[in-house]
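Structures are listed in the sections that come next.
Readers should treat all values here as calculations from the given coordinates under stated rules, not as data from a laboratory. In this text the structure is predicted, and so the values were computed from the model without any measurement. Cβ atoms are built from the backbone, for glycine too; each structure is taken alone.
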Structure I
Amino acid sequence: MKRKESIFSLLSPAKVKALLSFGVKGYLAEIGWFKALSTHSPIDDNGEPIPWVTYSFIDFISQRIKDSHTVFEFGSGNSTLYYAKRAKKVVSVEHDKAWYEKIAGSSPSNAEMIFCDLQSNGDYSRMPSSLPGKFDIIIVDGRDRVNCCYNSLSALSETGVVVLDDSERLKYNDARVFFEKEGFKEISFSGISPGLFYRKSTSVFYKGNNCLGI
């Protein structure tokens, strides 16, 4: 028990910071990783909300998202606030009622929150196609992700892209195969994410003449 307690004591944000940075302001401090670790929330060094995806993807999308883009999210949170600050409009579907009420209460005017009960291949995964208009960016970072990917194409604009978080997981591989068969290319952004130690990937699926200029 004492050994286990000593291991967990090393994982406190202050001690992890000391171990990894040795008192010097390094990369992890600059990107706000320690703040995300201590708050258990995806934020940057200034305390501003960011998506819980890889930092390499955040670097990528921050330079390419435009205030003319419309975004749809499966799942909501700090990412909703992040994209609403940069895009024309964000629509998010959420299956957790308590979380929905929390995020909806702090959402800006250009962010629309939708609550939907979760059923496999049900209304949740089909939500973007049930709404008017098309979306430039569809982000799959909620539940039932493979079906969400399958059902996303009918709601995608002609130049639209799909983003799949945790794309390294084997259980989502069918989605990657699906996009390839549909003529999409994939860019995978791997690395760490806010406050987390393990390596993960966030993938962008796109075709030529896409809205992100890839």
Structure II
Amino acid sequence: MSHTVGARQAQKQQSRRALMDAGLHLLADQNLASLGVREVTREAGLSPAAFYRHFPDLAALGVVLVEESLASLHVMIRSVLAEADGAEELIDRAVEVIRQHVREHRPHVRFLARERHGGVRRVREAIDAELGRFAAEVGSALALQPVSQGWSEQDLRMLAELYVDHMVSTASAFLEAQEEVDPARERRIAATARLQLRLISLGRRHWQGS
């Protein structure tokens, strides 16, 4: 009996994964607002009824893709903030982490870049909420650094949001360069990103508070 239940659960997870992969694949060439359930199920090799056993609508599928798209980046950036010994090392590692993340998760990054300002409100809100949580995590890590001594919670949040916004714009730039297979442009993006982060770091050391 337990074997049967386990097999059913595995099949359910497999179907859910197939729907998510199909949606992500189709969203390479269109936005979520233009996608149909039948397109997704046809791509996944499942029936429309199977879709509704996992998701109430396409917006719900989009929200799950948002969470998946940012989950691994959260872990990687937290690791950089926790392990980097100084500002220069943190900057270099952060830029390289973003570049590698885009290289390894291009469909997810493309999806986020398109849907962050797309036509499905729940997905836009989910992206904003995830980035907000990300900024809160970054702010907590920044608060532990000696240079943040005396900073208000408001100023730390502002700095964290500045870092997160920079991360998102850098990821989008890397995405374009990688899709065009333009290594020279990718190197320029990395160099510019490092300079911008150094400028933020310099301003941080001289900030007097809001």
- Figure out for me which of the structures I, II the number 4, 15, 17, 17, 18, 15, 10, 4, 0 belongs to, where P(r) over Cα pairs in 5 Å bins from 0, in percent, for residues 95-158 alone was derived from the coordinates. II
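Ranked by distance in nm of label points 7 Å out along Cα→Cβ at positions 47 and 127, which of I, II sits at the highest value?
Looking at the calculated values, the largest one is II.
When log10 I(q)/I(0) by the Debye sum over Cα atoms at q = 0.11, 0.12, 0.17 Å⁻¹ is calculated, the result is -0.62, -0.71, -1.14; to which of the structures I, II does this value belong? Display every interim value, and only then the final one.
On the way: I: -0.55, -0.65, -1.19; II: -0.62, -0.71, -1.14.
The read-out was computed on structure II.
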- For which of I, II does helix-only ellipticity at 222 nm (-39500 (n - 2.57) for each DSSP H run of 4 or more, over all residues; to 500), calculated from the coordinates, equal -9000? I
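Assuming 0.10 is FRET efficiency 1/(1 + (r/R0)^6) of positions 143 and 183 (r between Cβ atoms, R0 = 25 Å, to 0.05) as calculated from a single structure, say which of I, II it is. Present the calculation step by step, with values, prior to reporting the outcome.
Details: I: 0.40; II: 0.10.
That value comes from structure II.
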- Task: Work out which structure the value 17.0 belongs to, where mean count of other Cβ atoms within 10 Å over residues 103-110 was derived from one of I, II.
- Result: II
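Which of I, II yields 1.1 for distance in nm of label points 7 Å out along Cα→Cβ at positions 111 and 175, as computed? Walk me through the intermediate numbers first.
On the way: I: 2.0; II: 1.1.
Structure II accounts for this read-out.
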